[in-house]
1. Taking FRET efficiency 1/(1 + (r/R0)^6) of positions 127 and 191 (r between Cβ atoms, R0 = 35 Å, to 0.05) for each of 1, 2, which is largest?
2. Here helix-only ellipticity at 222 nm (-39500 (n - 2.57) for each DSSP H run of 4 or more, over all residues; to 500) was calculated and came to -11500; which of the structures 1, 2 was it taken from?
3. Looking at structures 1, 2, which one was mean count of other Cβ atoms within 10 Å over residues 223-230 calculated from, given that it came out as 22.4?
4. 1, 2: which one has percent of Cα pairs over 17 Å apart, for residues 119-206 alone, as calculated, at 51?
5. Out of 1, 2, which structure matches 30, 24, 20 when semi-axes √(5λ) of the Cα gyration tensor in Å is calculated?
6. When distance in nm of label points 7 Å out along Cα→Cβ at positions 55 and 135 is computed for each of 1, 2, which one produces 2.1?
7. 1, 2: which one has FRET efficiency 1/(1 + (r/R0)^6) of positions 47 and 199 (r between Cβ atoms, R0 = 25 Å, to 0.05), as calculated, at 0.10?
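What follows draws every value from the coordinates through simple rules; no lab data is involved. Computed from a predicted structure; not experimentally measured. Cβ atoms are built from the backbone, for glycine too; each structure is taken alone.
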Structure 1
């Protein structure tokens, strides 16, 4: 319990210390449980910012590929000199992008440790300094520079900038936070919409950016958002969401038998745009990232967003949508294959086969059923 008279800052420090102690103890227990010789891959997390975000990945490895799970060791950001890079083959900072947006201290610590690994010629997957490339302005500009269609964008510092954006982008356009994922955008239809936006409202968005609206409505009146995961040399078609709303999200997904069949077809075949996303991932300096995209009415690819810290979890799917778990299995397998290959380790044949098979045989998926996050 906080003591009477504690300042907010003091309470926060105590909360961080408690979190570090608790999670550090959990890490130590898991590291002892899975230790089989010297670990090869260090997974680095923040003690408060999503430390168990990829716990299902570790549970899945433990349940299905225990010999691979033994390669991993867990550590928390801030342990500093206590981490000896020479004990490992690879560093994987599992940190929400971009780190400097939520903690400059965490960013400095992550970059310092990454530099120590690189000084010993040890690889780092998704370098902390590169995570800022997920900002919408940077990502969209990089995408267009490769000749791939993506929205034009203009940074917004005050309401007056919205009128400049209207002149350059035309109506409608979208205002979204430049950094971060999952936050809803504002659709600006006319001058009156701009006049209703206060400076306080813009400040609430954070670091806003005006983004060109590209209409990707399909002939059936639905907007479709596709997701493709790049993990090193491998890729997985993750999902297809169709919505009646221009801002496509899972909670607005339209569910019909025809759309389920369409999504099943999408995740069960090789992605036709895989080379494009491979090139974009390299240009952004991402080893691991999920790309959200669509197609315009002419069938041209339109890239919306890159997320180097994507959510990958088994959901509670109905029997009709059970096929979607195949993509989750393949995403976890692709993650593991990326880490093993970057560490210079062999990828088990069964694991590689799961990554390479977009059909994902149902029998195999039942055998490799993922454990729920704990």
Structure 2
């Protein structure tokens, strides 16, 4: 049997397989049950140990909760970067791997007009990217050459030196004040934060800090995710809209997709409330309701060679306890859902208000 099961200590609940797969399929195919988020590095270890062969198709079995799908998309992007093929399985019948060329028209190579900033910008990388971002690396020199953006490494100790803070809003505001100080001191126009390191050191989250910076017009991404921060910078340049960094959580064949994350700019919400961070159950995170209507879903690859920009509709918001706190249902074409299941650009994507897809393709 070629079934491997991946789960993470970050998720407290006990999870079983999301659905049954025929024994004959398991005996002849490489199947990985990605039960939770934070498991991407475990997949890389399977490859390094020779237990997964990237020269053969890899099927990623996912559930609709606990960031299972988000982890699977990062893994699938890793597989594609290594010239392999894979498929996310949302159910037992989801075994056909379509030709990648069928989705090729959904992504473009971003032009110099889209990428290059007239003024040189400085973006802070506070801590390294989170360990699970296995396909989301960038070349700093290429970013400077193509985008006129300098990436500035800042040790995570600049944040964790705060020590343990108040577990509520007072502590969240202290994290914001410290991160804003780094932005000013280093003359940054944007920042990404390895925020999960704060959970075990500072004992609160970066969700409020990132939310406030985004509302102030300083693009700020979670988890040390540099490609997402660069995507936010392009979105700001072309549209001026606020950005919601999202995890895909569920994908349906009819084109409906559920996206979620624990922080977003409050300027994008109709109403909001504060709750705890999903994975850790501590600190302060944001559950916000966004207005329905026209949005654009955007993501640029770390090598700046692919960009997805599609017009979508936000249909409704919801709240479930087993997902990141702000949760929105998006309607796109079935082709977009197949893009996520077969050839996604990393995991995180960016959602902005209004239909702007054409601006990214000119």
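1. Details: 1: 0.20; 2: 1.00.
Top value of FRET efficiency 1/(1 + (r/R0)^6) of positions 127 and 191 (r between Cβ atoms, R0 = 35 Å, to 0.05), among 1, 2, belongs to structure 2.
2. Working: 1: -11500; 2: -8000.
The structure behind it is 1.
3. Numbers: 1: 22.4; 2: 25.6.
Corresponding structure: 1.
4. Values: 1: 57; 2: 51.
Working through the options, I get structure 2.
5. On the way: 1: 35, 29, 19; 2: 30, 24, 20.
Derived from 2, not from the others.
6. Numbers: 1: 3.3; 2: 2.1.
It was calculated from structure 2.
7. Values: 1: 0.10; 2: 0.35.
Of the options listed, only 1 reproduces it.
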